[in-house]
Structure P
């Protein structure tokens, strides 16, 4: 598990108290600098902390810092830039998780350079993960957007749907973002009804997963079919149907909580 330092000043991460190794995660836009094979982070180092670097955290092996490179930066020999999604299943899962956190922090830092109230340039706080306005004192914290995921069951069948943005042939569990004032359970009932026109009951929490595209938290449940006619809404869901173990369509990648949810549910049906 990645630990977060108590102090976020740039020099803290170079302290012996958080270990001697340093891993620098470099992004060009949303692409991570990795070794040519894509199976390891290509870490650059700096002798002195730079003002544009962001502390990600540390574990028993290394301290992790991230920075965004200019758009014209070319990968050095033996390295390449790759979209983080493309590295799933290639880069070790723990490094994907660290890189995902780094990417979310860079995006938060990029999009909160100015105060949302008075437009004054913001400053990074040293004692917490925040950017603070020196004029009106508004603090902006890294954004996390919670989203529900629900796999509906009906006897030995599961409900899978193809979002209009999915590759042809790929199906997954239903998902959607929470709205202001909703509980996760409220969102499940609303999203399932809005997307495919049915009702559900017996909601059961399964797992959650950080999804850094750009800053989601996927919260996965199962639910039982309770009634209604399956009717994809067309503008979000192109197709939906009931499937069993013998007639499964193309599923989401194994690194996603959606795939884990589907496989765990099928195993118990």
Structure Q
């Protein structure tokens, strides 16, 4: 079994209807439009003769022939992205010769909606119990921290954590991205996710010294070492119940400490 991913870039509402640069976007941007990316993932067995799972040109044609007209109409009607993408998923699945595993629409560099075939999912799925709608939005907060384990000696802490054990701490511009499963008919929206994440995570951690200013990472009995892994875990545990109370399910939280280092919980 092999998984193949293909990203198709395009402009909606553009004056240009053609274009030749599929890398940057086709149809191309002309005048004022909306640039999006659609990431398609197919799964299946390889064609032993050519070594392909599926010809990527087939994916490109199907996206532009079947999906883009639906997205254009939805944009004009200001339709719900989840409902629109569910319909587009079904149409695309019927147009491709290989099983479709997921379709992810990047509406902005920070906000995406994905429809994914998740047969083992227990919530956030459609009536067939397979297709989950996943909403992701990225946020940022600035905080200082010090990596230090009270049960170790100062020398052991310095040897283990190096510069990150600096007594006065050091800072990061963290990015945090919750992934939320939204069931059909749910009124959970992006604005709800923004509100809950701000109240639960950003207001709690932004512009703090995590070791000194927070219960979750402080010196008390419940405080844990503020590694990026623990920040992801704590963020998930704080956010999951409020997301659930709002009618959706938090699947995971990813936290970036730098553009090269991130942790996701649950992994």
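Since every read-out is calculated from the coordinates, none of them should be taken as a lab result. The structure presented is a predicted model; accordingly, all values stated were derived computationally and were not measured. Cβ atoms are built from the backbone, for glycine too; each structure is taken alone.
Where does the value 0.05 come from, among P, Q, when FRET efficiency 1/(1 + (r/R0)^6) of positions 39 and 215 (r between Cβ atoms, R0 = 25 Å, to 0.05) is the thing being computed? Walk me through the intermediate numbers first.
Values: P: 0.45; Q: 0.05.
For FRET efficiency 1/(1 + (r/R0)^6) of positions 39 and 215 (r between Cβ atoms, R0 = 25 Å, to 0.05), the value 0.05 is produced by structure Q.
For structures P, Q, calculate mean projected area of the Cα convex hull in nm² and state which one comes out highest.
Working: P: 17.0; Q: 17.8.
If we compare mean projected area of the Cα convex hull in nm² over P, Q, the biggest value is for Q.
For the read-out Kirkwood radius over Cα pairs in Å, for residues 191-246 alone, a value of 11.8 was computed from one structure; give its label from P, Q. Don't jump to the answer; show the numbers that get you there.
On the way: P: 13.1; Q: 11.8.
Source structure: Q.
With helix-only ellipticity at 222 nm (-39500 (n - 2.57) for each DSSP H run of 4 or more, over all residues; to 500) coming out at -5500, pick the structure among P, Q it was computed from.
It traces back to P.
For which of the structures P, Q does the calculation of distance in nm of label points 7 Å out along Cα→Cβ at positions 135 and 183 return 1.5? Don't skip to the answer; put the middle values down first.
Numbers: P: 4.2; Q: 1.5.
Working through the options, I get structure Q.
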